[in-house]
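Read-outs throughout are calculated quantities, based only on the coordinates presented, and are distinct from any laboratory measurement. Bear in mind that the values here come from a model prediction, so they are computed numbers and not experimental data. Cβ atoms are built from the backbone, for glycine too; each structure is taken alone.
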Structure 1
Amino acid sequence: MDIIVTDVTNMKGGHVCIAGIEPNTGTCVRPQKMVSGNRYLTYAEAKASNIQPGSILRGNFARANNPPQIPHVEDFLFSQLNVVGVASVADFRAVLEYSARPTIEAAFGRATNQKWFPENRPPQCSIATLKLTRVLTRLRFFVDERDGKKAIKAHVVDGSGIQLQYLPIKDRRLEDHTSDILSSDYGAKNLILFYAGQNEVYLRLGIGRAWAPQGETPKHWLQINGIYSFPSYKPELSAYV
């Protein structure tokens with residue numbers, strides 16, 4: 001099976017989470033190794049193969065769970081995984097458009113006005129595409145600084161008016177190059193002006209495994225896995241660090 005990569009997100013411990021869409025069926029696949037312990041690719045492995053959004057991965061995929069376990073229905077195991085090419089701009093846009101929905105409820109099968117879903121009421125999937133129109137009024141970026149480290153977070157308004165504030169951005173490209181983006185004057189403002197000038201913007205949204213500090217109720221937290229724009233994008237953010 002070939003998939004077109006749509007998500008490359010940084011994880012803790014020097015790993016990355018890769019996901020992609022099979023273009024003929026629209027199936028979303030999150031490849032995982034057939035090993036005990038951490039099943040995700042390491043950052044070094046992804047860098048060595050230069051896995052990027054739009055890369056075409058070929059693998060012998062099998063579902064990690066049968067039946068799939070909601071919400072992480074995208075989990076697939078592989079024993080072989082290779083980069084075999086790069087999708088055309090048209091093909092990359094096509095898989096995003098095919099999977100795109102206008103609202104959080106349509107994308108995940110369950111509504112929320114928070115940046116999380118309760119563990120006992122999970123959404124129907126853990127990765128989805130939200131298509132934005134009128135970007136200038138529906139997407140904002142903010143700089144969050146904690147313990148001397150800066151991160152870019154997003155405020156998103158979906159097509160029904162639901163507002164999700166301060167979503168973490170785990171898109172590898174943006175997270176790796178946060179310092180570069182913010183080194184210029186009005187860095188976060190310039191970023192939103194760039195996306196506002198595009199015809200189409202697609203957000204890949206993901207939710208993590210249920211988690212909470214000790215004593216609190218576990219939740220599936222939302223994050224932004226990828227931000228893609230057409231007709232232009234920022235190729236300078238593609239390089240691994």
Structure 2
Amino acid sequence: METTTNSQIEQKAEELGAKARLLSVAEKLFAERGLAATSIRDLARKAEVNIAAVNYYFGSKENLYLETLRHTFQKTVASSPKFEQILKEAQTAKTPQAAQQAITEYIEVFMHFIFTSDEARRHACLMSREMSDPTPALDVVVAEFILPKHKALTALIVQAQPALTGSKDLPFYALSIVSQCLHYHFALPIILKLLNKKEMTPEVVNQVAKHIASFSLQALKSLNLNNL
């Protein structure tokens with residue numbers, strides 16, 4: 001039976017620490033500079049590891065970038081358990097009214113997460129950089145993290161408005177709801193001026209979330225189903 005020596009334990013701890021430092025530094029540098037403009041040398045220097053550590057632990061700078069994106073998505077999921085719970089419970093919504101309530105809660109939790117979570121802010125910086133200059137990593141994070149939520153919201157919309165079942169425009173309805181939420185984040189400086197507000201307080205976030213939910217649900221109800 002093999003035994004683990006103290007030196008092996010220390011080596012494992014150092015490896016975990018080095019990987020964690022690289023991911024932390026990579027999140028910051030990739031968000032600031034993007035993939036192409038971030039060098040392995042800078043990553044290693046900031047993380048206080050040997051320059052060969054990037055390839056040793058991740059295989060390449062591109063793989064480190066992908067794992068950084070994955071890591072930020074995983075942290076956002078961990079920091080917003082209520083959001084994940086709503087999506088899970090929504091799968092059992094039995095009536096249109098229950099689905100409409102789930103959509104309202106989805107929007108409220110999403111909006112509060114966007115404006116009150118440090119993880120959300122860091123994640124948004126990294127994803128903004130990725131969307132401005134897409135890399136192959138985008139396909140992976142869309143498939144693993146974004147598409148499942150998009151499908152869950154689309155299913156909720158059908159439950160809330162059964163007449164929309166089979167509509168070719170269903171993906172657009174889900175995108176419209178999410179886009180309204182994200183617009184308040186990405187256009188925040190302008191929106192604060194237009195609303196004559198100094199910051200997005202929890203009260204303002206509540207007001208905006210209720211507006212988006214009411215506006216979206218009314219729009220879904222008023223669709224001309226004959227043109228679907």
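Assorted remarks:
- Origin of the value -5000, where helix-only ellipticity at 222 nm (-39500 (n - 2.57) for each DSSP H run of 4 or more, over all residues; to 500) was derived from one of 1, 2: 1
- Distance in nm of label points 7 Å out along Cα→Cβ at positions 51 and 219 derived as 2.9 - corresponding label from 1, 2: 1
- For 2.3 (distance in nm of label points 7 Å out along Cα→Cβ at positions 43 and 99, calculated) the corresponding structure among 1, 2: 1
- Label whose coordinates, when P(r) over Cα pairs in 5 Å bins from 0, in percent is calculated, return 1, 6, 12, 14, 15, 13, 12, 9, 7, 5, 3, 2, 1, 0, 0 (choices 1, 2): 2
- Per relative contact order in percent (Cα under 8 Å, 6 or more apart), the highest-valued of structures 1, 2: 2
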